[in-house]
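Following this line, the structures themselves.
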Structure I
Amino acid sequence: MNSRRQGQNGAPPGAALRSLCPGPVIPAARNLDDLFWALKEGRYPGVALLFGDINALPGLLAEAAKYGKRLIVHLDLLEGIGKDKAGVKCLARLGVTAIITTKSQLVKAAREEGMIVIQRLFAMDSEALKNGIKIIRNLKPDAVEILPASVPRKVIEELTRETELPVFAGGLVYSAEDVAAALASGAAAVSTSRRKIWEAMQE
């Protein structure tokens, strides 16, 4: 295997993510109420944005900046923006600095714009995992989010070993116990849209 890959600007893999996710949970907001709670009440520096459109985005970015927070925009779920290189350039001009996506071509485009990139991977079977690892090695995102969070420990271990990247877990997370189980399986952090977990994990 090649020597340990470097992150953006020659930094070690995962270094860029510490400002977004220093703890075990990444809050993922699906609506305005949850987003504003995470920005105002939550002690999380980064919040994943799982809703919205290009018209609302500038205001949401400004709101996050007001509280010293940063949005991790789920590009696949953002409406009104082209899912291509031009769309990524537009987001960069608006001030987006971090994205989540399943789309390989967007990972490359976002890296070229200097964004922090989390590539989402669905672990449906061993072939999907094998192909995902190959793609991730080539595209070099900053981290991987694997779904569901309940995947076996060996899957997270293989993904971490083969990509040399932080692996987040997400999907089907219902409780703080589910977060603990994912972390025990080797996940670097857990993404969840359940506010009760955000509240519990910051107490």
Structure II
Amino acid sequence: MGPIIPINDISMEINFLIAFLVGLGFGFALEQAGFSSSRKLAGMFYGYDTVVLKVFFTAAITAMLGLVFLNYFELIDLGVVYINEYYIESAIIGGVIMGLGFIVGGFCPGTSVCAAAIGKIDAIAFLGGSFLGILAFGETYPLWENIYMKNYLGGLKLSDAVGISDGLLVFGVIAAAVLMFWIGEWAEKRFGRPDITKEI
């Protein structure tokens, strides 16, 4: 589940149970926040509903602050926290595909599962397309392997990449969040769609 020092000797079964319960809670929170609605999610890109931006920025800040303070008080070992391997080309191409899919389909992978779980037909179709894309990529992987593995930078933290401390990076993200919240409020006033947001 995580490298929390006081409970780092719990069994794998308990780890899976905790992960399952956290996943249920996360899915419930997404649904209650309205993230099972493709209109609300697409609203982020059109400017009439920026709740998605606010929620995810808030989640990122909460997680970052939690990790920094837990590490400071020696309650978590950041040295054993897994960091995704970073490949430049893969990140750029994957980000573009993800963004286009989000705009066209109205879901990201997590929110599509949330919406499919409550029976949304568009989310089930989106998930089906996701599985087909995964299958196609897996079957044709040898064709893409050179691009996929190009410019490997390892498990790189953003703070290390820009040469600043973790605390300073957190401060920068908080400042960016405040700015984005202000832009989000402006966008909702400028591009508001009461006809859509009332239905969501």
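Looking across I, II, the calculation of distance in nm of label points 7 Å out along Cα→Cβ at positions 21 and 85 that yields 2.8 traces back to I.
When helix-only ellipticity at 222 nm (-39500 (n - 2.57) for each DSSP H run of 4 or more, over all residues; to 500) is computed for each of I, II, the one that comes out at -23000 is II.
For mean count of other Cβ atoms within 10 Å over residues 77-84, which of I, II scores largest?
Numbers: I: 14.5; II: 10.6.
Of structures I, II, the maximum of mean count of other Cβ atoms within 10 Å over residues 77-84 occurs in I.
Given that Cα extents along the principal axes in Å, derived from a single structure, equals 43, 40, 29, which label among I, II identifies that structure? Going label by label, the one that fits is I. Could you figure out which one of I, II the value 2.6 for distance in nm of label points 7 Å out along Cα→Cβ at positions 29 and 117 was computed from? Only one of I, II returns 2.6 for distance in nm of label points 7 Å out along Cα→Cβ at positions 29 and 117, namely I.
I, II: which one has Rg and Dmax of the Cα atoms in Å, for residues 69-164 alone, as calculated, at 13.6, 40?
Numbers: I: 13.6, 40; II: 17.6, 47.
Value 13.6, 40 for Rg and Dmax of the Cα atoms in Å, for residues 69-164 alone corresponds to I out of I, II.
Which structure, out of I, II, was mean count of other Cβ atoms within 10 Å over residues 141-148 derived from, given a value of 10.8? Matching structure: II.
Supply the structure label, taken from I, II, corresponding to relative contact order in percent (Cα under 8 Å, 6 or more apart) with the calculated value 20.
Working: I: 20; II: 34.
Going through each structure in turn, the value belongs to I.
Bear in mind that the values in this text are calculations on the coordinates, not laboratory data. From a predicted model like this one, the values you see are computed outputs, not experimental measurements. Cβ atoms are built from the backbone, for glycine too; each structure is taken alone.
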